[in-house]
Structure P
Amino acid sequence: MAGRKRGFDREAVLDQVTRAFWRAGYDATSVADLTRLTGVNPPNLYAAFGDKKALFAEVVERYRHTYGAFAGRALAEEPTARAAVERILHEAATGYTDPERPRGCLVLSAPELAEHRRAAIDAVEAKISADVAAGVLPGSTDAHGLAVFVAATVHGMSGLARDGATRGELGRVARAALSAWPAPVP
């Protein structure tokens, strides 16, 4: 029978599905779309990944550990919150406009992923709070407000990328956002 695949490369199919959800979003991507795209029939798709909701959950985890891992790496590897945020913003400008993949950010574009976005704000806030506690940033720094500002900037960059903004334009957004960063304690 044409169109039926019994054996398939699970990782390759997962990558195709990730990109489909990334491009169109969860609601706009149907199982029929996914089977057309991958060539895997619905029973085999369900057997391999579960229902659409379970498949999307796996896609999100895969995305967070691959394409979207840059923010967590920056927070873990950079010595200060400012250095981490600068790296996040510049890597977002590069990644969100990469011609080899969908534009923008999967996690930022999916309404179902608000909890993941809140966790990202909390992680940035913790890094900023650590700098305040260490005396790197002034004690008057609003760590939560600054973390929300960073999230709003990254979210805006994702939207702009989806609308066709260039890497250079997003780089300028990053530089403007960093100009609002509090001066370090002398």
Structure Q
Amino acid sequence: MSDAEPQIKYQVRFDWGLAGFQALAADADVIVLADALPTVDVARGFPTRLAAHTVIVADLSTSTLVADWALARQTEKGDRFSVAVVAVGERRADGTTRFAMEDLLVAGAVIDALAERGIDHCSPEAAAAAASFVGLKRAVKHLVKASETGQALAAAGQVPIAPDGPAPVAGAGPEGLTVVTEFIFPA
């Protein structure tokens, strides 16, 4: 495998977890962390300082807000605004990464909303994430609740929430979005 960055030529990029964040962050105007559900065991995560980057956390309810915000930044910039979408993922008991499909669906929702606004020069990885969301759109709420993370949260007495549509996040940053300077990656 090459150390080259094949996604760099694309405006919208996609990857997974902390390693994906590290691979895509340097050359992106914004990093979107796709995180559908709270982490089951935050204590086992990796706190990561993000201050050098603009990082927004998205869930199913904010995917269109993220796309609107990115389009406005692109207009202000007067040039392509690059977006790196990173599905946060989960951590297994043995410490390995679990690719949380609910985060893939959020990433796909963000990428699909970007494409609807004309920010659509997507890497193949980003296109595949968007296609998974579009293909499963009618079942997303059920899939998120039935996911491994959703089941673990339910078993711990928490109710996994799969929002239906756009809604601003309380106490958030610009235009109802959550901007973070530190994030605990579970994987």
Structure R
Amino acid sequence: MDNDNRRRSEGFAFLVLFCLTIPAANWMIGHVGTACLTNGPCVLPVAPGLMAPSGVMMVGAALVLRDLVQRRLGAGFGLGAIVVGALISWALAPAALVIASTAAFLLSEFADFAVYTPLARRRLVLAVMASSVAGLVVDSIVFLWLAFGSLDFLGGQIVGKLWMVLIATPLIAWLRRRDERLGLSPA
């Protein structure tokens, strides 16, 4: 497989995975957790003494995957993924969470885009980590405030999403090394 085909194939695979994280996060928040709060989310422990709504894991993965879509397919696809993701979020979020989910998704992914884009060419791992942290903080604040009128789970939200970014970091480093070895340039 030549480099252009490899780059496009991987980019579309990342795009599909990115799109799947959105319904997964929306489903998890109402169905997966060690406890499901009355009129609230299902939560799970993300650190000792720290709970978070269960969808946080998928949101952390979405931030990393959007960066990979942009790396493989270009900024236009990265922006397109944000719009498509917001539409998916709007269509699939529980009625009580539609505005919170969609607004948090749009704002966090644009924050991610704004940080990732200038850093990505020279420092891929740093770009993914820094942009994901920016996005996960924005997502956490916007979602919690709009959905529940409270920032009670802010620490848990941030830690839960950060776990996914940290888990993905070795993959990002491996991709960067493999790209350099194959002469595979970003889009």
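Here, each number is a calculation from the coordinates, and none is a lab measurement. Values in this document were obtained by computation on a predicted structure and should not be read as measured data. Cβ atoms are built from the backbone, for glycine too; each structure is taken alone.
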**Prompt:** Here Cα extents along the principal axes in Å has been calculated and equals 72, 30, 24, so which of P, Q, R was it run on?
**Reply:** P
**Request:** Supply the structure label, taken from P, Q, R, corresponding to helix-only ellipticity at 222 nm (-39500 (n - 2.57) for each DSSP H run of 4 or more, over all residues; to 500) with the calculated value -11000.
**Result:** Q
**Fill in**
Ranked by mean count of other Cβ atoms within 10 Å over residues 60-67, the structure on top of P, Q, R with the greatest value is R
**Comparison of P, Q, R - label where relative contact order in percent (Cα under 8 Å, 6 or more apart) is highest** = Q
